[in-house]
Structure 1
Amino acid sequence: MSKYRDRLRIIADILSIVRVKAKKTRIMYQANLSYRLLCRYMGEVLDSGLIESEDGDCYVLTVRGEEFLNRHEEYSKRCQSLEKHLNNVNFEKATLEEMCSGKRAKKANRRPS
């Protein structure tokens, strides 16, 4: 897996923090975002209706946001499963390539004296 989070992972992180009413500072620190990135993503999730402002400075998850989190969890599970299968396929390909190489074939076909 990549060591960097993609856009959807960052949004899911923000939403999971906001599940329990949160202020911007808490979201920024728990989601490990700079203030610039926090503002960018907060604008995006507010505009899309995934969270809403409550009491002016606190944010809460909407029904749409809860649905996003559920779907993102399923998506993540499928991606992990596919990555595991792809790794297995790549391992098999490497094994087949190695079997075709001249070095390995000579050693395997040699008869003991």
Structure 2
Amino acid sequence: MANTETKRIKPEVLDQDQSSFDALTTITGYTPVNPDCAPEAVTTKHTSLRAAQAAEVQVQAALDAARDNAVALEWEFHNLMLAVKDQVAAQFGRDSNEYQALGLKKKSERKAPTRKSKA
């Protein structure tokens, strides 16, 4: 069996665990033999989990904001380059080497349209 502890736990399961934790905090006289299951240890782990989840949400928000900024700048740059291509075409013409240097096809290199004959 593959190690499944590398995948996220379903939210429903985490909700059940949270409910169980809430119920555990109300139990009096709970003294487990395993010290890892002691209320203090469970509370510490729960606090660590909540802190990690909060950090994940904050990092995801920062990532989303960074992505939005990058997308906006990509579009600004793209639109600017379209304007540059128009300016080069206006200044040097659509059949110039400068126009071709921008990765565009010269007007003289385009194939003339032809009519298709009816069969």
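Observations on the model:
- Looking across 1, 2, the calculation of Cα extents along the principal axes in Å that yields 85, 26, 20 traces back to 1.
- Among 1, 2, structure where mean count of other Cβ atoms within 10 Å over residues 9-16 as derived comes to 20.0: 1
- Comparison across structures 1, 2 (criterion: relative contact order in percent (Cα under 8 Å, 6 or more apart)) gives the highest value for 1.
Every number here is computed from the coordinates shown, using simple stated rules; none is lab data. Worth saying up front: this structure is predicted, and the values here are computed from it rather than measured. Cβ atoms are built from the backbone, for glycine too; each structure is taken alone.
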